[in-house]
Structure I
Amino acid sequence: MAKELESWISEDVGPFKDKPLSWLSSQHFFRDPVRPSYSSADYFFAPADGVVLYQEEVGASDSIVDIKGKPYSLREALRDPSYDKPSLVIGIFMTFFDVHINRVPYPGRLSYRQLDPIDTLNHPMLEVESGILEDLRVAPSRAEYLRHNQRMVNRIETTAFADPYYVLQVADYDVDSITPFELKQNQPCFQGQRFSQIRYGSQVDLIIPLSERRELVPTQTVHSHVEAAVDTLVAIRPRKPPAYTAD
């Protein structure tokens, strides 16, 4: 269930903050709880557990967020200079205390493409995580890892939309950090299905191209904490035709 950041840290993180790191990393981190099965053609559900960093409608070359004063765009995020769809982008930061199993937000056919780091230096996510857990402060402007680190671009085609949508996974460590559960392309997937795991620090972005026929309405607020396959992220609404006015 979605919670305000302070409530989530108090209720869900607080009981485990004093546990030894060895126990957290071997036991708590790799948990895979049973989740209720929700299905609705009217919503995109959260693909990951974590804190909503940003949600923006942007053009393909527009900045999603300025990182250390430099714009970070959809084309840069997907590493695809040909991407040309204005899109709704929602970024979810997964802390060390989150479940790291990712789930399908909306049914369709899933293909994936792994992209290696663009330099030899891994850019850690600890600064953003510490800001969230220690200071209740969300600072995507410091998320330099978004530019550099390993990522998986999951492309999901669905009959409900003319264009595919994307689940972008960004990892902290650059060796075997993102693990798809099925090593097949163009595989059918259903809403809420477990499809991948990211180890340790990570971020997951939901990228949905805008549509002339449907309106995409975010259902959560920035800085709230969501759970994969349980909490909705986006409501899908038919666009109202423009009102007719007589000359």
Structure II
Amino acid sequence: MQKDFEDKVAVVTGAGSGIGVAIAHELAARGALVVTADLDERAAAAVSKAIANKGGRAKPFAVDVSDADAVARMVDFAVQTGGGLHLAVNNAGIGGPSAPLGEYPLDGWRQVIDVNLNGVFYGLRHQIPAMLESGGGAIVNMASILGSVGFANAGAYVAAKHAVVGMTKTAAMEYGDKGVRINAVGPGFVDTPLLSKNLDAETIGQLAALHPIGRIGRPEEVSALTCFLLSDRASFITGSYHLVDGAYTAR
């Protein structure tokens, strides 16, 4: 694998499972020093250890992305550990309650917005200044297919992901001439613990059938697109929202 991220420092939130694990491994395999950030400190450490066992460089960091001060400490840790910050993936997210909006629990709404939307804002708020100090960089915000379409009984998740797409476009306009590129990725339903721990096999099969390709996605397929957007090969791509969804949204 090409080492096109050598001398780069990256932060990946939600790096303890699913898509985050795949992204952290690919970035490290391509030469980056990766801060594997996750609410689950043990999971973050396990991913860093697995990367190190493969010859890569990674450091774990326990973070609650809904806490702005914790996110600031995460970015400071990356800068102090690697000497700067060049790449970031704001991937941490939760599913939230399943209920129609007229019955949606208020505490569930607040939690989803705090993690899936505010967590991305806090990431941008602290990553962008660090990247400017480092001479520029690239950020990918993990949205979803539900950043462009609705989904019954997932109002908080849908609202947050739509907002992430809008925030991504705005930030890209603000920092495009300052050397920081910012894009969003919209995965379809992907084989991650977020699905497997919350849904039974029959429901997952029903979700797979919604994708014309005939299956749900794999974390590595999302990582491939994400890491391309972070690379210099995507130097003219910013402010965009890129789907990796097996034609889910083409229906």
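The numbers here are math on the coordinates, done by the rules we state, and not lab data. No experiment lies behind these values; they were computed from the predicted model shown. Cβ atoms are built from the backbone, for glycine too; each structure is taken alone.
Hey, relative contact order in percent (Cα under 8 Å, 6 or more apart) derived from one of I, II reads 30; which structure? The correct label is I.
As an exercise: mean count of other Cβ atoms within 10 Å over residues 91-98, calculated from one structure in I, II, equals 23.8. Which structure is it? Comparing all candidates, it corresponds to I. Here distance in nm of label points 7 Å out along Cα→Cβ at positions 115 and 235 was derived from just one of the structures I, II, and that gives 3.2; the source is I.
Upon calculation of mean count of other Cβ atoms within 10 Å over residues 67-74 from the atomic coordinates, which of the structures I, II produces 15.0? Write down the numbers at each step before the final one.
Numbers: I: 15.0; II: 17.8.
Comparing all candidates, it corresponds to I.
Matching task: 18.5 is the computed value of mean count of other Cβ atoms within 10 Å over residues 75-82. Pick the structure from I, II. Matching structure: II. With respect to FRET efficiency 1/(1 + (r/R0)^6) of positions 11 and 59 (r between Cβ atoms, R0 = 35 Å, to 0.05), the largest value across structures I, II is given by II. I, II: which one has FRET efficiency 1/(1 + (r/R0)^6) of positions 171 and 203 (r between Cβ atoms, R0 = 35 Å, to 0.05), as calculated, at 0.50? Going through each structure in turn, the value belongs to II.
Can you say which of I, II returns -2000 when helix-only ellipticity at 222 nm (-39500 (n - 2.57) for each DSSP H run of 4 or more, over all residues; to 500) is computed? Structure of origin is I.
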